[in-house]
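Where a number appears in this text, it was derived from the coordinates with a stated rule and is not lab data. Treat the numbers as computed from the prediction; the structure is a model and nothing was measured.
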Structure 1
Amino acid sequence: MKTYIILLSATLLTIFACAQQLESEVKAEDPVNLTYSTELVVPDLNIPWGMAFLPDNSILITEKSGELIHFKDGVKSNVNGVPDIYVRGQGGFLDLKLHPDYETNGWIYMSFGSSSGEGDGGNTTVMRAKLVDNTLVEKEILYKAEPNSKKGQHWGSRIEFDDEGYLYFSVGDRGNRDVNPQDITRDCGKIYRLHDDGRIPEDNPFVNSDNAKAAIFSYGHRNPQGMVKNPFTGAIWVNEHGPRGGDEINVVEKGKNYGWPVISYGINYNGTTFTDITEKEGMEQPLFYWVPSIAPSGMAIVSSEAYPDWKANVLVGSLKFQYLERLILENNVVVKREKLFEGIGRLRDVIQAPDGFIYMAVEGKGIYRIVN
């Protein structure tokens, strides 16, 4: 009986602790006084996955279905010379990013599903090219994740540059949860780092590890669909989809293991569990996690003077709940969440453009700009 009472007490303490933790979570709120509104800049888009702003203020936009759109002076035109795009499930034509020195070298970086290589299906590929007379030229494949898979989920795939000019990109676990993310000899479930021409940096963390994929910068990721360089610190931040619960924001560090699927704050979609731990030695904790999931995609950290009351806030698109989430941080801890522009639609991408304004890509609608 004494043993039973001790066990019962321990169980009740655990339940109480969990309840306390849930009660202390930061809940998403409606804004008290939203002084900003949205205006539709590029209408009539289906699934605009990524966007990049050219020096002449025109916009390049990827459509997941395989088109690259150039929006200039109010007119949309299809760019020629687009690579063969493998479209399946969540995969297709994905992200875009200009080289930091684009005005000098003209390089545009893009990620997409490709069926090249051995095996059926496809996997995430990163390419660079130049835009001449509305045509992609000088196309160079920089990285192709392997192996091909006919699964449709978890392609990643955002692109970013750091302050030293290194190229980062994400590849999701491709639905192979129990094999890919924790194995550095395999692609998928990773953040990668390359030189801008595709060479492997000599100081990448696993360059000297036997059989490792030398391009890997960090591992243990599920499906990162948001990536941004923190304009105040230079660090690379990612957001990634969890399963049912457990979406995360992570600050990416060299050689670190972000835990998927060994640790997670989520459960299976059918309500069953796949892990009973949320932390483990040698695995990183997220800066922030969502329960329930919001299905995050795209991310911006505000540095523009156009939004003085949002300075240093993090903006994340929610596919599931169809709003823009504003996260207010103090000392890298989220202290407040706001739901902005509820009902706008499945918000696929959000970036701060060179003109200082925040732009949002919304499925079934187009590109919106946030204005006063």
Structure 2
Amino acid sequence: MPAKRVLVAMSGGVDSSVTAYLLKQQGYACEGATMRLTCSRSFDDVGPRSCCSLADIADAQAVCERLGIPHHVLDMRELFERHVVDKFVETYEDGRTPNPCIDCNRYLKFGSLLDYALEHGFDAIATGHYARIAQDPSGTWTLSCGVDPAKDQSYVLYSLTQERLARTLLPLGGLVKSRDVRRIAEEQGFVNAEKPDSQGICFVPDGDFAGYIERRRGELLPEGDIVDATGVVLGHHQGAIRYTVGQRKGLGVAMLHPVYVTAVDARANTVTLGENADLMASALVADDWIWSAPEAEMRAALDAAGSAGVPVSAKIRYHQPSQTARLSWGDASSLHNGSSTVLRVTFSQPQRAIAPGQAVVVYDGDRVLGGGTALAAFR
């Protein structure tokens, strides 16, 4: 019986390189694929470290040559621009907090790349994410946290549905990066064995989101008012998207006590400041929901639980510890967003600085159930 063919998403980093090595050792027929996105940084660029440079493509090619496997460079710049960059800009301009890494996983890695693999006769794709995929005796696929708590990436993978899980391999989920993955890379003599982890967003490597959007717009962001909860003007800003909910420093106003950004209203072009207590919320509603667990099973559980909700744990930020919560159907009628499926997450303890646009991911223990995009928070 021929070995299963696997297309390995290779970024040029150590994680995807070790992924390809491990799968080849396990008998898979591997080929590497590096997605060319919008970044065009050259070999000798300096500055904050991100992915997607020409040097990264060269590193992926070198690892594939060392492993004796083919390497492909796939031009996905137009798809990346449409599904990730445009959405990033539009979300910020709408006064919400985007998460481009989640969108890249959803639309590129486990969307277009998976489609490419299946169209070209591969049985599955593989990535260097730190999470685990398994199939239980009933045939259900499960997505769980990686064993390395410092590297667990299950939060950004909630878009992996049952169909996608069945076609995905994550061989690093049971490894510890600092102990296992670096050692394997060094032993194999990979050129990227000591390569540092990517930081930040690949198409905004300096982290200046507002500056990036201004350059893209070809004009400066409009000035506006900084106000308190009653609408009293406290100062002025040089662009509302320069502020995030929960921000305390760099507000541009002088106050006698600490104040925080409690809201960003893109339509009114205002930034609202308030007390730390104003940032606390006991619940949120989210739309654009995707189930990693079987959808029919989860819908039935929600219907049976009613307003009491299904007990879960939840995260509203990548590295946040899981928070005890209950998941129930939400009310879309008052949100005027056109969504027919809205979920409500009610926390046991109030959560700080929940911002519209953030991803919320719910778990049963260490198993991912699903996730969505926060629309609003409630005290």
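Things worth noting here:
- helix-only ellipticity at 222 nm (-39500 (n - 2.57) for each DSSP H run of 4 or more, over all residues; to 500) derived as -5500 - corresponding label from 1, 2: 2
- Each of 1, 2 could give P(r) over Cα pairs in 10 Å bins from 0, in percent, but the derived value 5, 24, 34, 24, 9, 3, 1, 0, 0 comes from 1.
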